[in-house]
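Each structure below is given as structure tokens.
Values in this text are rule-based calculations from the coordinates and carry no lab data. Worth saying up front: this structure is predicted, and the values here are computed from it rather than measured. Cβ atoms are built from the backbone, for glycine too; each structure is taken alone.
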Structure P
Amino acid sequence: MTAESRSFDRSTIEVAFERLAERAAAAGKLVEISVYGGAALILTLDARPATRDVDAVFDSDRSFIRGAARSIAEEFGWDDTWLNDGVKGFLSAADGAPEAKRLFRTYPRANAPSLRVFVASPEYLFAMKSLAMRLGGAEASQDVEDIRRLAAALGIDTAERAIAIVARYYQSGLISPRTQLGLEEIFAPPGKTS
């Protein structure tokens, strides 16, 4: 991003989605994207002031979406990868289940939609963030802060409950000791460390 580029806050992400919808409408397309990570937290919980990019999956119209995203990046002063599908490696086998995602919004709101944006549910985001957690000491990671925000919103207050949510979306063989230890550290009672 350049010094004069727009930040990735909720209103700017929504404006970018409006621009994407305009380009889809002009091309006579209805495109769908599913949003995860920090952007999903911003859109659904207002849990973060900003993020660095939008982690999304778009299985159809990939070429069109990537081209439109590059055009929007130029307009906003963003990196070409502001809308990226790097999150695919963290998707659960349950990603297609009704409880994993919900429709966030269609764009434009008034006329026939040309863009449908889905977001991961808070529980699924919690599981994804836990699995992807980068620890540098529990206080050093945005992932850890996101896990804490999601836990507060979901009423998760113990490592056992946290691991149970992760296990709902990922088989126990995919939950690494690093993830288990990280969750134990995050949910350790005050004054106690694992």
Structure Q
Amino acid sequence: MDALDQEGKIARALDALGPLAGRDVLVVDPATGVRAAELADLGARILPTDAEGTVHAPDGSVDAVVALWSAFLPPSPVEVEQADRVLRTDGRLLVVHDYGRDDVSRLRPDAAEIGTWSRRDGWFLRTGFRIRVIHCFWTFDSLAGTRTFLADAFGPAGAELGESLKRPRLSYNVAVYHRSRGEVGAADPFDRTVGSGAARS
């Protein structure tokens, strides 16, 4: 977790797509809460879910729902309905998942389906979401440390990737699927991909 997105691009992009600063934000992130803390640092009022990621909030009570990797697996209209229930009229739903097409995806061949989600005929873009792609990194202190971690954590695939690296970081692309409450379509679901922290919708 320390290696992931040290530049804070994910939190800044989420804030730009919300916006989230100064608003009530329900974060679906039962694992670690690191990203929620970053959003709080940007001024969001965080309303976390419980340890299982279950949403307990009154109808129309939050400005944004941010689902960080642990929800929409697979994408589900039921979860959209749950989010719409708790969102205010102009509320925002932001769903974060891996985008693929990067170094990290080479470590997870079992997660190939994530690449289909971001296609024009994928579930998210067919059901009213737009997509923003954030170009992030896993950054380590040294190349030797990177190679040791990858081999220990991912076995032969990690060792092979580690040997191919020239510097102590891995490319990591993150997709943010976003929509306003009740939104059913968009003229162009593809936002500009983000290489910096200054995201625009």
Structure R
Amino acid sequence: MHSNEEPLGLRERKKIRTRQAIQEQALRLFAEQGYAETTTEQIAAAAEVSPSTFFRYFPTKEETVLYDPIDPVLIQIFIEQPAELAPLDAMRAAFKKVFEDIPVERTQTELERQKIIFQIPELRSAIFERLGDIINLMADAVARRTGRQATDVQVRSWAGAVTGVLTAAFIDPEGRPTTHDDDFPVRMLDVADAALAHLEAGLPL
């Protein structure tokens, strides 16, 4: 049984590395020569993959910036938290695990990704258009932890509340990230934990 599982693990790791390499090269090229001036062919060449391989991982150039590799990791760690933890406690624990363990090189990539998003109006708009997708992702995850349906109004309300407080905490009134600085992982964790703690307390003012 183990021999059948191992190749799948290796394939998945290779996919993760390829996706990461494409995104890193895309972000590097955007920073060096501009977002509009960079083509998918240039990104593929820099990542040493074929154009067809590029499009298997990212259907558009825009997706190389909008794809957030931290989200699926955060959701999986949230799902795996001990069953006795309440959903908000599990989410706070998941943030702590993710941002304490994030590699330095991943930190720099994420900082560059955020910087480009908030420099390009169409990318910034696309992020806000995807809030519904994030709520769905959050609802599916908390439904798995609680044994309820992802369509349950209370499950979706919880998912919407968590998404809302985190969005408000991470983005300033000018639409810029509040966590975009050299102390990114610590700052991100502090902001997320404070927002979730405020939600847990009932959002007192």
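Taking distance in nm of label points 7 Å out along Cα→Cβ at positions 27 and 99 as the criterion, the top structure among P, Q, R is P, with the largest value. In this comparison of P, Q, R, the computed figure 0.96 for Rg/Rh (Cα atoms, Kirkwood Rh), for residues 43-130 alone is attributed to P. Which of P, Q, R yields -8000 for helix-only ellipticity at 222 nm (-39500 (n - 2.57) for each DSSP H run of 4 or more, over all residues; to 500), as computed? Only structure Q yields this read-out.
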